[in-house]
Structure I
């Protein structure tokens, strides 16, 4: 089994994380099922820290596209999230 192409880094007491999770569950529901692995800081601290360190991240939420290593932090809105996810699901030439 291969890893999903995206990773979402999130944590407790993070209003921006909660907002992004609501976007993924609400307006984008179903479009990216199975394509995003959620790594929660309090539930998986070692994996969270390794990913944060590898990508130079100091803030949550963060969406990471594994194949390209592109990162989006603190997205401003639904359109930005959709564009990032759509771009990452297209085949890499």
Structure II
């Protein structure tokens, strides 16, 4: 049984997006292309919005998917942000 059979095509593609996007963000942080926390947050939100434009689902479900995806990515980024000493605006 594959992941897409277990949890569905939409959820499977969201999981794939999260893991591939995390690698992209890690690379950009390591290369110092992203170095402010606010810059990273804007980049994450923009990429999530662009990813979900391809889906034709109801707005309430879309909002839930975006919220969960954002929280998952930001939770996984906590250790990366601490490791690379990302700047924060106070």
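Laboratory data are not the source of any read-out in this text; all were calculated from the coordinates shown. Everything numeric in this text was worked out from a predicted model, so none of it was measured.
When Cα extents along the principal axes in Å is computed for each of I, II, the one that comes out at 40, 30, 17 is II.
Tell me which of I, II gives -10500 when you compute helix-only ellipticity at 222 nm (-39500 (n - 2.57) for each DSSP H run of 4 or more, over all residues; to 500). So the calculation was done on I. Comparing relative contact order in percent (Cα under 8 Å, 6 or more apart) across structures I, II, the highest figure is found for II.
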